[in-house]
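Throughout, read-outs are computed from the coordinates displayed, never taken from laboratory work. Keep in mind it's a predicted model, so treat the numbers as computed, not measured. Cβ atoms are built from the backbone, for glycine too; each structure is taken alone.
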Structure 1
Amino acid sequence: MTTDKPLVSIITLAYNHSKYIRQCLDGFIMQKTDFPFEVIIHDDASTDGTADIIREYEKKYPGIIKPVYQTENQYSRKIAIGRTYLYPKAEGEYIAECEGDDYWNDPYKLQKQVDYMRSHQECSMCFTSQGTFFQDSRTYVPGTEEGFRIFTFRDFLKRNYVGTLTSLSKASLVKEFQFEIAPRLPYFPMGDYPMWFYLVRKGPVVRLEGETGVYRILSSSASHHRDSFEQLKFAMASFDIRIYFNKLLGVNRPFMTYMKWKDTRKFCWHWTKETKESFLKLYFRCIKYMLKNPPPIPDKETTAIAERLIKSHK
């Protein structure tokens, strides 16, 4: 059992992932590093034996696998799981994240990312390309967005470039966002996208070369829903995040709301070409939804806190 303080804390959420959790945990354990790391894994009262598998790994790798077991599902209670149970336990200087149904496929993922972050202290986060595994068809598609690149705040106003399972961030900045800003935010279905906006204002966000992990697409999830309108609601919510943080963090790029309407129309067009649904019916349904659910606006107190935290870094 290691007694050294971990340099990296790996944050993992698991719920009824018994079919996938071994592959996820094996991706952590296989990491070849010159530093200690920990895996803080939250089982949200799984009913399929996921917790038993985690206990097996906990026994085999004491001091590395550090579980939090629930007897009542916390997600259904609308508890902020990461902020409540996981981030407070993280001892590492850096935080990596990977959900229990995704996995890492590069044994040097952590070492390469830590080496980069150590030699570029100004960076707030680095990430890599990721592959995709379609569970139903058992088809693997390699990552296509490869190559070194430094991202700006305005880049993230266009779209989310980061695959969370490939990220490595400064723990101090993650906790600053999670504990001081996140509790004041409106509800957004993408938990990590808002944090990228904050991190990129605190320091460069960099994509390193290569692929280090695989994102598993299941039949139905928050971001991949079988219902067309639910899928489009998720896309519209991503625009609301961009509009909100454009105002909150003082960039004030114009025409963000216009781009939401324009791109929603484009999404509807591409979606209905594949599904053979009625474009007009789906698009007017989206318009009705957007009119009834305008993007949230940052309040003055939250804006003041964000401005203070951003200035404290400079």
Structure 2
Amino acid sequence: MTRYILRRLVQVIPTLWGIFTVLFILAFLMPSDPLRAVLGEQYRRLPPEVVEGVREELGLNDPFLERYGKFLGQMLRGDLGRSYVLSEDVIDIIAYRFPRTLQLMTGGMIVALFIGIPIGIISAEKQYSWVDHLLMFVSLIGVSMPVFWLALIAQLLLTQEKYGIALFPVAGYEEGSLIHMVLPSLVIGSQLTATLARITRNAMLDVRGQDYITTARAKGLQRRIVLGRHQLRNALIPIITVVGLDVGYLLGGSIVTETVFNWPGLGRAIVPAIERRDTPVIIGILVFGALLFILINLITDLIYAVVNPRIRFS
């Protein structure tokens, strides 16, 4: 397994290099001048020679290949550059905001696991009944509803008494208080919950007809033991796969959710950076997100071997 992990980590390097290259090209081709965002209203007031001096200091006049090589060298040294607008190191921005995004992603994952999997199990046990059809219909709505729309509906119905009931704050962070975390966690975990419910149902139905399940029942084992120890455990592989792949969705969905709920995570940093063409922040956060996604998928592969001892890595 150690050799497998090392081989996967080596494969990460060209993947990240390719992602960085594509992002740098796209950022270079973005319209507008980042210097306008840096100087603000002073852009038109300052003498042209001062503006050019700032542009030269930031390296915006350098040729593409020179800027690319300089930026790539910084990345290899673990230096993600410095924000044009905020005048902060990008790595400090990520260090401050990522724990808050991780907090939101963890909340969404908890919602998905503790709601989606039980719904899938109940739906499989009640196959073709009205309960099954109702749960799958609700899951279909959950998969189809955009995150931003669900967030606005949740704010409308669950944060004020005029149109619903005031259970949660409309937005804000308040040092990560639980009451402020509940609503955005429900929103960001909604689609994953619906997806997990449908995947769990299908996986449980696929396993239910296997010979070892019939043997376990014939031995007189209790239904809950057969369901948990034999049926659910052998249905975990597709569930784990979906959870691992949807970490990327949670990271992407956090951008919308953080914007709607004013949550100070990575999403709240990258949206203004795109608007202001703050290239170091854009590239730094996206490359960090890609690295996180790759590592999560590696962890997912390792969990396969824990769940199913028959899986071996060569």
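List of remarks:
- A value of 3.2 for distance in nm of label points 7 Å out along Cα→Cβ at positions 101 and 141, calculated from one of 1, 2, originates in structure 2.
- Label whose coordinates, when semi-axes √(5λ) of the Cα gyration tensor in Å is calculated, return 31, 25, 19 (choices 1, 2): 1
- Structure from which 29, 14, 11 was derived, semi-axes √(5λ) of the Cα gyration tensor in Å, for residues 125-204 alone, options 1, 2: 2
- The greatest value of relative contact order in percent (Cα under 8 Å, 6 or more apart) among structures 1, 2 is that of 2.
- Value -23500, calculated as helix-only ellipticity at 222 nm (-39500 (n - 2.57) for each DSSP H run of 4 or more, over all residues; to 500), assigned to which of 1, 2: 2
- Origin of the derived value 4.2 (distance in nm of label points 7 Å out along Cα→Cβ at positions 173 and 237; candidates 1, 2): 2
- Of structures 1, 2, the largest value of distance in nm of label points 7 Å out along Cα→Cβ at positions 53 and 117 belongs to 2.
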